[in-house]
Structure 1
Amino acid sequence: MYTFYEVFLYLNYLLLFINTVLGFGKYSYFVKNEKFYIFYMLFLFFIEMTVWFLSTGLGFKNTLFMYPIYIAGDFFLLTSLFCSKLKLNKIFVATSALLALVFLIVIFGFKINFNQDIAKVISNILIIGLAGTFLIAQIRNGEKMERFFFADVGIFFYYSVSVFNFVIQQQVQNLSQDDYALIGIFNTFFAAVLYSLILYTFLKLKK
């Protein structure tokens with residue numbers, strides 16, 4: 001079971017690397033709000049490679065200190081992306097940045113301990129809400145779908161699956177090791193689908 005998890009994990013590393021390189025290679029093909037996708041891929045690649053290097057290269061036993069950075073950056077980039085796409089007032093982007101900053105200050109500055117998974121779920125729900133609103137607007141308008149439509153669908157489903165996985169883990173207290181491995185495979189599989197949809201979109205981009 002763990003072997004399948006590792007396969008998807010390393011596949012995701014590869015997809016993030018390709019997307020980051022391809023995104024910056026086609027930087028001029030992106031309009032202003034689309035550049036958030038490049039920074040999103042770069043950020044995730046940075047987080048994954050940092051955790052991998054610390055744990056594998058330097059032998060760190062605990063890399064959980066990277067988790068709040070991931071939560072804050074992920075939240076800021078995706079909420080900013082969809083606020084921009086929905087043409088919301090810039091105050092919403094500023095609020096997103098402020099919330100991410102306050103979260104990091106609470107964790108690293110005041111060192112307040114709490115279940116960070118709750119913060120991740122709240123972050124995911126807000127991302128799902130913004131992504132869903134944008135997708136509904138796209139479908140309802142009946143206009144030609146914008147070129148990142150499938151990538152946005154992937155974001156919506158991936159973050160929905162992440163919330164679903166969290167709910168399962170909270171409701172079922174006595175999960176076996178195989179059950180946790182299955183949830184991990186499920187999550188990394190949908191991450192691979194998301195990164196593949198973004199790669200597909202990047203490859204199709206034209207000026």
Structure 2
Amino acid sequence: MMKLYGVPAAPNPTKVFLYLAEREALGAQMDIEHIRVNTLKGEQNQPEHLARNRFGALPTLELVDGSFIIESLAIIYFLEDLYPEGCLQASDPVARGLARDMERNVELRFANNLSRYVHAVNSPLGLPKDPKVAAEIEAAMPRALGYLEDILRDGRPLLGGDTVSIADCTLQSALQFARFGKVDAIADYPGVCAWDERYRQRPAAQAVLKF
């Protein structure tokens with residue numbers, strides 16, 4: 001049996017947890033054991049976990065043969081390939097390419113910055129406040145949020161249209177982390193707010209989200 005090491009609320013593990021819940025809602029049966037690593041107690045930096053992931057990062061997927069996949073999107077793509085029936089990616093190369101591009105933009109231009117912003121203003125890990133970093137991210141955030149507003153402007157229920165995508169999992173994992181840190185970065189963006197409310201009503205979201 002494969003083992004998935006993670007922690008609730010953290011963005012990258014949550015992205016994979018949401019992905020798994022969405023796949024399971026579509027009927028996929030994945031033989032994966034979930035194991036919690038308590039980051040508040042520093043378990044991610046203990047020798048036992050560092051032997052799995054030398055970066056001390058989460059999530060980490062341990063395969064049946066004892067090897068490890070240690071990057072969240074790589075875990076998702078591996079599971080898409082391993083369980084292809086009912087996967088979240090389109091079979092058409094153009095649609096798949098556009099969906100992957102959207103997911104990368106969501107993560108690299110918004111989610112990663114939002115995570116840094118949360119730590120700069122109210123870190124759940126107790127990191128010191130960093131007003132300079134917070135101001136830099138605040139200045140850059142409107143472009144990324146404008147990108148999301150443009151995607152959602154046509155009234156689509158989800159980022160990819162009518163069906164859930166990996167980008168939805170990425171975006172919601174970032175927004176949950178912001179809620180965990182009591183940070184609201186989307187109040188002035190009605191399209192993103194409406195998407196957030198819709199997505200959080202999904203059975204997969206309600207099974208995974210803690211905040």
Structure 3
Amino acid sequence: MAQDIKRLLAARKRIKKRKPEFLRQSGRKLKRLKHAWRRPKGIDSKLRLNRRGHPSQVAIGFRSPAAVRGFHPTGMPILIVQSMKDIAAADPSKQGILIGSTVGLRLKIQLLHEAIKKKLTVFNVKDPAGAVKKAEEKLRARKEEKAKKKSEKTKKKEGLKKQAEKKDKEKEKTSIDEAVTEEEKKAEEKKEKDDQLIHTQ
């Protein structure tokens with residue numbers, strides 16, 4: 001069984017070596033179409049007719065053997081892990097794991113800890129212990145930065161609050177001063193009127 005897998009992996013290597021880059025119709029002319037393969041359907045398409053001097057079409061002969069499809073070059077089946085539930089189902093003797101690209105930093109740390117504990121082979125992390133250390137440092141730095149930003153924000157809020165209170169006090173003071181001046185003006189006007197009445201009599 002192991003010999004068969006080795007033989008099939010070698011065959012897959014040979015197949016992949018001669019596998020061309022499948023270019024879409026006009027893929028050489030238009031860069032945006034280069035890797036977006038579509039089957040050619042045009043009536044005069046030279047690519048559809050497999051004419052010489054034109055790129056190869058996608059064909060079943062370029063496919064890897066079914067028994068080793070999705071296997072790692074080491075000969076181990078790959079299990080894509082995206083949660084703690086997935087890693088619990090992994091068997092260290094039979095398969096290796098690949099940590100999903102969408103997994104966040106916190107969960108990645110947990111998954112790597114579990115992989116180290118279970119002695120699992122992680123294909124997309126060279127040194128799991130070193131990776132855990134780096135990730136934890138990154139997380140700590142991120143936490144500190146967040147706390148710093150929060151403290152700055154609260155300080156700014158307090159400063160704005162104090163400014164607003166100061167402005168309100170100034171407004172109150174000016175309104176009181178205005179009220180006093182108005183009262184004084186009214187008193188002066190009354191005095192003038194009284195003087196005028198006295199003079200007329």
One of 1, 2, 3 was used to calculate distance in nm of label points 7 Å out along Cα→Cβ at positions 64 and 192, yielding 2.9; that structure is 1
Taking mean count of other Cβ atoms within 10 Å over residues 112-119 as the criterion, which structure among 1, 2, 3 has the greatest value? 2
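From 1, 2, 3, which structure was Cα extents along the principal axes in Å = 47, 45, 27 calculated on?
Values: 1: 48, 37, 34; 2: 47, 45, 27; 3: 132, 59, 23.
For Cα extents along the principal axes in Å, the value 47, 45, 27 is produced by structure 2.
If we compute relative contact order in percent (Cα under 8 Å, 6 or more apart) for structures 1, 2, 3, which one ends up with the highest value? Spell out each step's value before the answer.
Details: 1: 30; 2: 26; 3: 11.
Looking at the calculated values, the largest one is 1.
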Ranked by distance in nm of label points 7 Å out along Cα→Cβ at positions 48 and 184, which of 1, 2, 3 sits at the highest value? 3
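Thinking of 1, 2, 3, which structure, once helix-only ellipticity at 222 nm (-39500 (n - 2.57) for each DSSP H run of 4 or more, over all residues; to 500) is computed, gives back -26000?
Values: 1: -26000; 2: -15500; 3: -19500.
Label of the originating structure: 1.
Just so you know, all these numbers are worked out from the coordinates, no wet-lab data involved. All figures in this text were calculated on a predicted structure; none of them were measured in a lab. Cβ atoms are built from the backbone, for glycine too; each structure is taken alone.
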